[in-house]
Structures are given as structure tokens and as C-alpha cells.
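Each in C-alpha cells, the structures are laid out below.
What follows draws every value from the coordinates through simple rules; no lab data is involved. Not measured: the values here are computed from a predicted model. Cβ atoms are built from the backbone, for glycine too; each structure is taken alone.
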Structure I
Amino acid sequence: MMRLFAFFFILGLAVPAIAQPEAGQWHGPEERWKTDILLVVAHPDDETAVGAYLARAVFDEGKSAAIVYCNKGTGGGNSRGVEQASAMGLIREIEARRATAFLGIDRVWFLNGRDTPGQDVMRSLQEWRHGALLEELVRIIRLTRPEVIFTWLPHFVAGENHGDHQAAGVIATEAFDLAGNPTAFPAQITPPREPLDIGNATEGLRPWQPKKLYFFSDASHPVEGDGPAFDLAAESPSKNVSYLELGLRLGLPHETQSDVSEVSEDALRQEDPRSVPGYQQRFRLLFGKSVMRCSPRGDVFEGIRSGPAAFVPPPGYQLPDEIPAPLTLGGPFAFYRDFWPAHGIERVADLVSPEIEVSAGSYLHIPLLLYNPSSDTATYNLKGRVPEGWSIAAGEGVVRVPPRELMPVQAFVDCPGEPTPAPSLLRWEVRKGKESLGSVRLNVSLVEWALPQ
């Protein structure tokens with residue numbers, strides 16, 4: 001019996017006591033990570049698009065800000081040196097940290113999305129491993145507990161229209177709608193078993209519902225919509241220069257991206273920086289949605305009360321009541337038609353008509369969808385109409401669509417070799433016999449260079 005007692009006594013000495021917090025020691029989320037504004041963008045330098053507003057919020061309104069870059073910009077060009085790909089990504093990360101330091105922003109995260117040059121949001125979402133990156137962003141929202149989120153407009157526009165910019169807007173919108181839901185990524189909000197010990201698996205965060213969502217655009221033309229008024233030319237009372245100038249200074253550290261750093265430097269040399277065209281001058285915040293009662297045109301922080309807000313689930317995807325039209329635009333256009341109402345941001349749908357910007361002398365891809373509502377196979381005739389100088393390579397002719405089937409058709413058009421001062425209208429029509437069933441239109445701007453589709 002004494003031997004057995006000695007064995008268990010020695011075993012007890014060998015097993016460490018489980019570290020437990022003392023009563024009253026568990027204080028909840030750390031206040032040092034709490035932020036007012038969380039900016040979610042795609043690449044280092046994207047923050048310059050909203051830099052003037054951030055300057056006002058940080059310098060003159062006393063707001064705190066944090067930034068999430070969904071990738072490190074490894075797919076862009078390097079205007080400064082020979083480094084490319086992952087090596088350049090390391091440089092662009094440093095450039096971004098130097099830029100954000102100008103605003104005193106030190107809560108900066110770089111996620112593992114792959115820089116994917118192009119205009120196809122679907123390709124960007126796929127290359128980013130959509131679900132994994134969404135989980136990371138929800139985690140950061142729950143850590144920083146932002147009052148408002150700023151992000152790129154989830155829309156297809158004529159302009160830079162980077163697929164990564166669109167993807168950042170898509171994922172930020174999804175994360176806005178998930179971070180307050182305790183059933184989404186539940187391991188993040190499960191309290192750790194031994195919070196004062198090591199090797200914990202669960203994270204101990206809390207659900208957090210952001211209160212407002214705002215967008216901004218990289219379109220080559222002004223995008224008008226509801227949002228707070230902001231005068232870029234107004235002078236900062238704390239810095240004694242315009243907010244536009246402060247935003248331009250934010251671009252100077254991005255030396256690998258001459259279209260940001262050199263344009264900013266040139267603009268700052270002008271007597272009136274507003275004389276230099278660019279996306280900074282076209283900036284405006286576009287109201288997405290709010291879980292608090294407020295005016296879409298009111299101040300960003302109008303109606304926001306301190307403390308957590310109740311979780312507000314998004315509407316979610318609903319099967320449409322109406323039968324789909326016989327001919328619609330497919331691809332990203334079709335995705336957004338479902339995405340906007342599913343997340344309660346239908347207000348952005350009419351901001352821009354179907355449009356795109358492509359390089360002169362290249363080709364244009366137009367994704368189409370044909371729908372047959374009948375119980376029999378339908379024979380449709382598809383016809384494109386393009387301006388003089390354009391040439392249809394594919395996407396015309398007789399198409400047989402099975403009963404109640406939605407069939408994709410890929411149309412391709414060869415573009416003229418010279419840029420045009422005004423957009424060109426391209427039209428596709430579907431007929432059944434002599435009866436016209438409908439058509440779609442797309443405004444196409446030809447420029448010297450655009451991202452590939």
C-alpha cells in the first residue's frame with residue numbers, strides 16, 4: 001500500500017498544474033487592437049485611393065484605422081529595380097508600411113492572396129483560395145472590432161477594374177456579414193481551455209458586427225452615388241495643407257509603382273494638385289449599408305454608438321421570382337446580379353451600366369447566358385452587332401438549348417487597333433424564328449493599355 005501511495009505521489013509531482021486565470025482576471029478583448037476604420041484592399045498602394053479621407057479621419061477627427069492588404073502585389077511591375085515576383089512583394093510590403101506610417105497607422109496585415117493581374121473577379125477569388133482568405137479577414141475583424149469598413153466597390157467598371165480589387169470588395173462584404181455570426185468560423189470565438197498556458201487551438205475572440213460598409217471605385221470616370229460629402233480641397237486644420245495633398249504624400253513611398261509615386265510627386269509640384277487627373281481626384285465614398293439607423297449621405301460615423309451591435313444577418317441568396325430573361329450577360333455580370341441582393345447592397349447595382357475597358361488591338365470576351373423556359377428543346381439564333389472596324393470571331397449562330405436549361409455562350413470580338421475617344425456600343429440579340437426575344441448591351445472603351453480580361 002505504501003508503494004502504491006509513493007507511486008501516485010511521484011506521478012503527481014511529474015504532472016504540471018493546469019494554468020487557470022484567477023477570478024476576475026479574464027478581461028475580454030484587448031483594447032489596443034480596437035479600431036474605428038478597417039480598410040480592406042487588394043495590394044500595397046491601394047490605400048492611396050482613400051488616403052485623403054483617411055488623413056482627415058486620423059489627423060483631424062481622432063479616429064483610429066487599420067489596413068488589410070489581401071496580397072503583397074507580387075504580380076505588378078517594378079519601376080525602381082530588377083526585383084520581381086516574391087522578392088518584389090517583400091519590397092512592396094516595406095513601401096506600404098512606410099506609407100501607412102505617415103498616417104500613424106501601425107495595425108497593418110498582409111494576407112496570402114496571390115496577386116492576379118486581370119479583370120476577372122472569379123479568377124482572383126480562385127487564386128486567393130477564397131474561403132481561407134475570408135476566414136482570415138473575419139478573424140481580423142473580430143480582433144480589431146471596427147465600427148466601419150472601407151473597401152473596393154464590388155462591381156464591374158470601365159477603368160483599372162482589377163479583379164483583385166473586385167475580390168477585396170467581395171470578401172470584405174462577406175466578412176462584414178459573417179464576423180458577427182457565432183456559427184461562422186466558430187473555432188475563432190471558442191474560449192481556449194488553458195488561456196495562460198501554451199499550445200491552445202481555439203482563439204478566444206468574440207463575434208463582432210461592424211456597423212457600416214462603404215465602397216470606393218477605380219473606374220476611369222466618376223461613379224456617383226449616395227455617400228458622405230468630402231471636399232478634397234479642404235484644408236486640414238492640424239496640417240495646414242489640403243487633404244488631397246496629404247493623400248498624395250501617402251503615395252510617395254510606393255517607388256516600385258511609378259504610376260503612384262511619380263504621379264504623386266508630380267502633382268505635389270503643381271501649384272494646384274487638383275490640376276493633375278487621377279483616381280484621387282475622382283474619389284468619393286459610396287454608401288453600401290448600415291446596421292444602424294443613418295442617412296446614406298450622412299457622415300461616416302453618423303448614428304454609430306459605442307459598444308457591440310446586434311448581429312444582422314444578410315438577406316442571403318433567394319431564387320428569383322421571375323423567369324430569367326432569354327439572354328443576359330454572364331460571367332462576373334451574372335455573379336454580381338446574385339451577389340448584391342444576397343448581401344443587401346442592391347443600391348450599388350445601378351451605379352454603373354454594363355461596361356468594360358480593353359486595350360486597342362486586343363480581343364474582347366463577352367460571356368452570355370441563354371435560357372430556355374420551355375419543356376422542349378429550343379432553337380435560338382444569336383446575332384451580334386458591332387461598330388465598323390470591329391470583328392466578331394465567335395458567339396453568333398444557331399444554338400440549341402435543352403429544356404429549362406441555362407446555357408453559357410462565349411462571344412469573342414477583335415478590337416480596332418487605335419484607341420477611341422468615346423465608348424463603343426456592342427449589342428447581342430437572340431431570336432426564335434422571326435421573333436426577337438431580347439438583347440444585351442455593353443459599352444466598350446478602347447484605350448492604349450488595359451488589364452487583360
Structure II
Amino acid sequence: MEFGSLSVLPPLLAIILAIVSRDVVISLLTGIFAGFLIQAGFNPLNAVINLLDMVIGLFAEGWIAKTLLFSLMVGAVMRLVVDSGGVAGLVDFLTQKSRTVRSGKGALLLAYVIGLLIFIESSITSLVAGTVARPLCDKFGVSRQKLAYVCDATSAPVCSLIALNGWGGLLIGLITAEVTNSMLSGNPTQIFLQSIPFNFYAWVAILLVPLVIVRGWDFGSMRDYEERVTPVKLVVPADGGHISRMLVPLFVLIGMMPLSLYYTGNGNILEGSGSTSVFYAVLASLLVSFVQYVFGGAMSKDAWFKSFYQGLSDMLPIVLILVLAFTIGKVTSDMGTGKYLASLAEGLVSPSMIPVIVFLLSSVIAFATGTSWGTFSIMLPIGVALAVSTGANVELVIGAVVSGGVFGDHCSPISDTTIISSMAAGCNHIEHVNSQLPYALLGGVLAAGLFMLGGLLLT
């Protein structure tokens with residue numbers, strides 16, 4: 001059933017309420033209910049029943065169940081590395097023994113480097129960067145909002161530029177479909193690689209982060225958070241802690257990702273399941289931490305399980321938000337929000353303007369739906385068709401689709417990547433969204449300008 005302009009109402013309502021009220025749970029619930037109300041012909045009883053059925057049905061989807069379990073268990077990993085003394089050991093090593101990190105800027109640059117190096121999966125990128133750098137930022141009086149921005153700006157943008165991960169696998173698969181349908185000719189992997197230089201938003205976002213850190217650019221609410229933050233003294237366990245108690249579980253978490261992708265992809269890392277792989281990775285990290293901490297004498301068995309359960313409970317609010325984010329994503333999909341927004345591009349025939357139009361439209365879809373991957377799936381076939389029919393540069397348009405998906409997702413308060421980045425940094429979700437928005441918008445404006453220039457020069 002077609003809902004037209006009404007399909008935009010649920011995500012728009014959720015986003016506006018989240019920004020105004022700063023209560024993301026109530027805002028998402030309101031948007032979700034509005035969507036079901038519209039679908040049920042404004043029958044409130046049917047809307048409530050359908051809503052409950054969909055929420056229950058979400059858990060039947062393997063990737064969603066694994067993502068939620070991963071979010072819970074990664075909270076346990078984070079709690080364990082703190083309670084075991086791993087975080088204290090890392091802080092002591094980096095600030096006292098090696099003196100590698102001597103300031104707040106150094107702590108943020110460490111998070112930035114981690115974000116560049118760990119490109120297997122965006123959630124892992126944010127979580128590792130946040131887990132490692134958060135105690136250092138606390139020690140040197142850097143706001144967690146600024147750390148969340150660094151985590152977010154080096155997760156999806158970095159992953160979208162790499163072929164050897166789930167992002168590359170998805171995009172190459174979508175391009176392969178266009179080649180199979182005879183819309184494009186050539187090698188799909190080569191076409192994707194040729195589009196990477198045109199992923200302007202990702203490049204701008206990545207280059208902007210070190211400038212923000214080194215130059216101390218604090219815009220909007222970020223300035224307030226930076227001015228109010230005070231250094232926090234880290235609680236050190238009786239034995240002083242040890243760096244290995246943090247590094248070993250994290251190395252297992254990171255190292256298991258490519259192995260799991262290879263396994264779930266039957267020997268092809270690009271075909272692997274991201275949700276299954278992060279689930280396997282966090283399970284392996286927990287198992288190793290149990291052996292290392294309990295048998296190594298850092299914690300008793302009872303203390304390990306106490307920290308494990310506490311870590312799970314710490315993540316319950318985040319898991320609730322993720323459930324609601326997935327639900328509104330399903331609502332927008334069922335109502336055809338993305339397809340409706342994409343249909344607005346029909347009839348635009350100026351080849352030089354196609355790249356920037358595709359970028360802006362992809363941005364709106366990703367912002368409204370909270371998913372970059374969903375945006376890619378909707379917009380890449382449309383973008384390719386527009387490019388081929390008008391003579392626009394195909395690789396530039398593919399870059400515009402990817403850039404728009406990442407930019408809109410970066411700005412959206414209902415994006416799972418945004419939610420996980422605020423979780424990794426340990427800050428309020430809406431505070432993260434509001435404080436990072438000026439930086440994301442700056443990157444978006446620069447990217448739009450580059451797509452306009454590219455359209456003029458390459459068409």
C-alpha cells in the first residue's frame with residue numbers, strides 16, 4: 001500500500017521530538033505508534049496490536065537478535081576490563097610508564113588512530129576506540145561528547161572506504177546486481193574501487209577530526225560540554241591493575257572479526273555476516289577474559305560473574321533504544337518512506353546536477369530512516385539509472401550514494417551507529433547527536449560543494 005507523503009511523518013516526528021524533548025525512547029515510541037496508526041487506518045487498537053506483534057517479531061530475525069545480544073555482552077566486556085584493573089593498567093602505561101598520552105588532545109588522537117586502523121566493522125570501531133580512550137579522556141578532562149564525535153566520525157566513514165569488510169561486500173553486491181541487470185558493464189569490484197575517491201563526505205569527515213582535535217574547534221553545545229567537564233580520578237584496584245587485562249580481550253574481540261567473517265562467508269570475507277561475526281567475536285572475548293582473569297588470579301569466579309551481570313544491566317537502556325530504532329526502521333520500510341523520497345528525484349535531468357541531487361536525497365533518506373545500508377539498497381539502483389540515462393559520471397554518482405548514506409546516518413538520532421558511538425563514549429545519546437551535528441553539517445556542506453564541482457567537471 002502506498003502512503004505517499006504520510007510515510008515521512010513517523011521518522012520525522014521521532015527525530016523532531018528526540019531533539020526537542022531529549023527523551024529518545026518516548027520520541028521513538030511516538031513515531032512508531034504514528035506509523036502503525038497510519039497503516040491501521042487510524043484505528044488505535046489495531047495500531048497497538050500490530051506494534052506489539054512487530055516488536056516480538058524482530059527477535060525472530062537472526063541479525064537483530066545477535067546485534068542486541070552483542071550490545072549486551074559488549075557492555076559486560078567493558079565492565080570486566082574496568083573491574084579487573086585493565087583500564088587502570090592501560091592508563092598507567094600510556095600516561096606514566098611510556099608517557100605516550102600526555103594530554104586530552106593525545107587521548108582523542110589515540111581514539112582517532114584506532115578508528116582508522118580498525119575498519120572491519122563500524123560497531124567494533126566505535127566500541128574499541130571508546131573503551132580505550134574514555135578513561136584517558138576522563139583523566140585529562142575531555143568531555144565524553146567530544147569522544148563520541150571522534151568515535152562516530154571514524155566508524156562508518158572509514159568502513160565505507162574499505163572493500164575488505166561488510167560495507168564493501170554490500171556495495172559490491174549492489175553494483176553486481178546492476179551489472180547483472182545490464183545497467184552497468186565491467187567488473188563490480190573495480191567499479192566500487194573507482195568510486196572510493198568520490199566518497200567525499202567520508203574523506204571530509206575523516207580529515208576534519210584531527211583538525212577539530214588539534215585546533216580545539218568546539219562549536220555549539222560542544223563548547224559548553226568542554227567547559228563544564230572536570231578531570232576524573234580513576235579508581236585503581238589493590239594490585240594496581242595491568243595493561244594485559246584490557247589488551248588481551250580487546251585483541252581477541254578485534255582478531256575474531258576477520259576470522260568470523262571468513263568463516264561465515266565460506267572462505268570469502270566479503271560474503272561474511274557482520275552480525276554473526278560480532279556476536280562470535282564478543283563471545284570469544286568474554287571466554288578469554290574469564291580464563292585470563294579467574295585463572296590468572298585477577299578476579300574470583302564470583303567477582304567475574306558479578307561484573308558480567310552488571311555490564312549486561314548497564315547496556316539495557318541502549319538495547320531498548322536499539323529495539324525501537326530497528327522497529328521504526330521496519331515501519332519506514334513497510335510504509336515505503338525511502339522509495340517515496342527517492343521518487344522525488346524523478347524528472348531531474350541535468351547531468352551535472354545529478355551527483356549533488358543524489359547525495360542530498362540519500363542524506364535525507366538515511367537521516368529519516370536511520371540506516372545507511374538501507375539507503376544504499378534504495379538509492380544505488382536509482383542513482384545508477386539516473387547516471388546512465390543522463391550521461392552523468394557513474395562512479396561519481398555511486399560515491400554520492402555512499403556519501404549521502406553515511407552523512408545522513410551520521411546526523412540521525414535514530415541511527416544504530418550513532419547510538420553505539422554514544423554508548424562507547426559513555427555519554428547521553430541526544431547530547432551526542434546535538435554536539436556532533438555542527439561538525440557533520442560542515443562536512444556535509446563541503447561534500448555537497450565537491451559533488452557540484454565534480455558534476456560540472458566530469459559530465
Structure III
Amino acid sequence: MKTILSILLIAITFQLQAQFSLNGEYRPRTELMHGQKTLMTKQNQMFSIATTQRARLGFAYKAEKFKVGLQIQDVRAWGAEGQLVINDGKYTTIHQAWGELLLNENLSLKLGRQELVYDDHRILGSVDWAQQARSHDLALLKYEKKDAFKFHFGVAVNQVQTLPYAVVGNYKSMQFAWFQKNFGDYNLSILALNNGVDDTTLNNKTGGAMTTYYQIVGQRSTYKKGKFSLGLNLYYQLGNDKSTYYDKVEKANFHRGFSAYNARLELGYKVTENISLEAGYEMISGQSQTDTTADYRNTNHAFNPAYGTNHKFNGWMDYFYVGNHLNTVGLNDMFFTVKYKKNKLLVGSTLHFFSAAADVLDVKEFATTGKIMAMDKNLGMELDSWASYKFTDVITIEGGVSGMFDSETLRTIKGGSLGASNYWVWMQVAFKPIYIK
């Protein structure tokens with residue numbers, strides 16, 4: 001609270017400066033969950049209801065040679081603390097805190113904690129749906145020339161020392177390069193990311209810290225002409241997996257190598273001024289559960305979307321790649337979307353047809369006969385429907401309903417019972433005032 005009051009005092013001091021802005025956000029969301037992220041069982045058919053909220057206060061200041069930004073964030077669930085609270089500040093963090101040197105008209109260097117959002121969020125995204133969202137600690141060199149191209153180069157190094165780096169979900173070292181250029185109606189972006197995770201297991205008898213690296217390289221292309229639009233993602237993952245295998249000939253442990261891919265195609269068409277359609281197909285490679293050859297097992301074929309906004313893709317019930325489904329059979333996702341927008345109202349619906357990208361072992365057959373056989377690759381369907389209404393320039397009201405229509409194969413992967421229903425209902429109100437601009 002003292003920090004927030006200090007910021008407000010600073011805001012009053014600088015309010016006459018045209019370069020200063022102060023903004024806020026308050027976003028409560030209530031969710032009714034019955035089989036979100038994982039399938040329900042008949043023994044556990046009770047739904048759950050939870051309300052979470054995000055409150056933010058941010059300011060930015062720009063001068064001739066620099067910019068600075070600070071964003072304070074408080075994320076909590078209703079009822080998570082007592083009414084007579086004594087631990088205020090427990091859930092309050094610094095979401096962004098950065099300074100940017102404006103080296104010349106086209107070149108700048110941004111240092112500190114910041115969000116990374118590139119292209120469609122597939123590899124690097126802000127994960128804004130999650131109340132806590134995602135930000136990175138890094139140095140970002142940016143070259144942006146109007147009517148020419150953009151080039152960004154980011155470097156992050158987290159706690160390089162002799163002790164293991166044990167922050168869950170964090171990289172130890174990460175670098176990326178991003179290039180973007182428009183060619184009329186066609187836009188091309190190229191991304192190369194090098195990701196290093198802490199590793200103390202491989203042939204390291206001294207117990208010192210090691211870093212294991214994998215890379216993702218690829219592109220996103222978009223084309224828009226009149227009522228028609230097209231998007232294409234192609235990414236390949238290589239390098240080393242943190243997991244290891246034992247080579248009987250060499251009598252030593254080796255890292256599994258990565259050989260994985262992600263491809264996505266989107267086709268859009270604006271039927272009328274108010275109605276638009278989209279159809280697409282995404283392939284995310286996975287690891288077969290039936291191929292037992294050593295050469296195959298010693299390579300990880302399961303693509304990892306790294307630090308993208310995974311909730312945006314593959315169904316809003318988050319069955320795939322939102323803290324789950326990594327290093328498994330992958331995913332094929334065929335989807336169809338219809339949207340209607342008029343004035344302040346937007347409604348839409350998306351239907352997903354899911355299937356496994358690699359073979360799923362028929363565990364019942366294997367337990368009965370010992371035969372290694374693959375199941376049907378069908379992973380079921382998901383229907384996501386939503387509505388959004390811009391109540392004022394500051395307030396947006398949103399809500400949605402989703403349902404998962406599962407399959408025997410999906411139940412084999414995630415558990416769950418035949419005949420158990422799986423659905424999710426949510427409602428959110430977002431307040432985004434601009435106090436000073």
C-alpha cells in the first residue's frame with residue numbers, strides 16, 4: 001500500500017508532463033469448473049466455483065533520450081485470506097519494471113522485467129488470460145525503421161552460479177532474435193530462440209551447475225487482401241532434452257535430442273460487415289507410445305511451445321499445453337470459428353476436432369495379450385462459445401461456455417469416466433481506466 005501511495009504522489013508531481021501516463025486495471029473473473037483441464041470421473045461429479053481477480057497500477061514516462069515503465073500487480077482468489085487481513089501485500093508483485101535507452105531514431109535498448117509478445121503469441125506471449133500473466137527479466141535490443149523492417153534481439157541470464165537454479169518453470173539462460181517485414185499485403189516474421197535449463201544430472205560427478213539447451217526456429221506469415229486472410233506458422237525444435245538415456249555400447253548417459261515441429265494454417269473470410277469465418281488446422285508433433293526402437297526412443301519428438309500464450313490455442317478448456325500434455329503424443333487440431341460483431345457487441349463460437357499426432361498405446365490390449373497396438377487417434381471435440389460487450393470505454397463485460405465431448409483415447413491419456421460430463425462456464429468484468437495521459 002505504501003508503494004502504491006508513493007506512485008500516486010509521483011503521478012501528481014508529473015501530471016503536467018505530456019510524456020507521463022498513469023493507468024489501472026481491475027479484472028474479477030468467476031469460473032464454474034466441471035472437467036476443465038482434465039476429465040471428470042463419475043466418482044467426482046461435483047462442480048467447483050472460484051472467483052479470482054487481478055488489480056494493476058502502471059505508469060510510463062518518456063523523455064528525449066529514455067522511457068521508463070512500472071506495473072504493480074496484485075492477484076488473489078476471493079476468500080483466500082481472512083476479513084481482518086494482516087498479510088496485505090502477500091499477493092502483490094512487480095509485473096513490469098523497465099527502462100529503455102533511446103539510442104537514436106531507430107535503435108533502443110530496453111532493460112528489466114517486461115512482457116514479450118511476438119506474432120500470434122505461439123512461442124513468446126504475455127499469457128494475459130492468466131491473472132498473473134507472464135513477464136521476463138532480460139535485455140532487449142530493438143531496431144525498428146519505419147517502412148523498412150524490425151529486428152529484436154533479447155538476452156536473459158538467470159542466476160548463473162555454481163548452485164542449481166531451481167525456480168520452477170524458468171529458463172536459466174535464454175536468447176532470441178526476431179525479424180519482421182511487410183511486403184505489401186504479405187507480412188513475414190522469423191524467430192529463433194535458444195533456451196537453456198538448469199541440469200545437474202548428466203555425467204557431472206562434481207555436482208556443479210550445467211545448462212542444457214534446445215532451440216526453436218521458424219516463421220509466421222500472414223496475408224490479407226480484401227475479405228480474405230491467411231496465416232501460416234512453421235516451427236522446428238532441435239537441440240537437447242534435459243532427460244537422458246543410457247547407451248549400452250558407450251556405457252554412459254546421453255541427452256535425448258529434440259526433433260519436433262509445429263505447423264498451423266488459418267484461413268479467414270469476412271462474409272459481411274458483421275460476420276466473419278475462420279477455419280484452420282494445427283499439427284503439434286508428439287512421441288509415439290508404440291515405437292520401441294532405440295533410435296526413436298532416444299529422440300524427443302514432442303514439440304514444446306515454450307513461452308507462448310497456450311490458452312489462446314487448442315480449446316479454451318486448456319486440455320492441451322496449458323501446464324499439461326507436454327512430452328506426450330502431440331496434437332492435431334482442426335477448428336472452425338464464426339464471429340458476429342456489431343457496435344459494442346461481439347459473439348463467437350469455435351468448434352475443435354482433436355486427434356493425437358502420434359500413436360497412443362492400447363493399454364487394455366497390452367495388459368491382456370502383451371501386444372503393442374495403437375488406439376484410434378480421436379481425442380474428442382470441444383465447443384467454445386463466448387460473448388463480449390463494451391459497456392463503456394473503460395468497462396468490458398465478457399462470458400463464455402465450453403464443453404468437451406471426450407473419447408476413449410482421451411480418457412486413456414487423461415483419466416476420466418465414460419458418460420461423465422465436462423464443461424466450463426466463466427464471466428469476467430474488466431475495468432481499464434486511464435487516470436492521466
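One of I, II, III was used to compute P(r) over Cα pairs in 20 Å bins from 0, in percent, and the result was 25, 57, 18, 1. Which label is that? Structure II accounts for this read-out. When helix-only ellipticity at 222 nm (-39500 (n - 2.57) for each DSSP H run of 4 or more, over all residues; to 500) is calculated, the result is -2000; to which of the structures I, II, III does this value belong? Of the options listed, only III reproduces it. Taking mean count of other Cβ atoms within 10 Å over residues 144-151 as the criterion, the top structure among I, II, III is II, with the largest value. One of I, II, III was used to compute mean projected area of the Cα convex hull in nm², for residues 32-167 alone, and the answer was 13.7. Which one was it? Matching structure: III.
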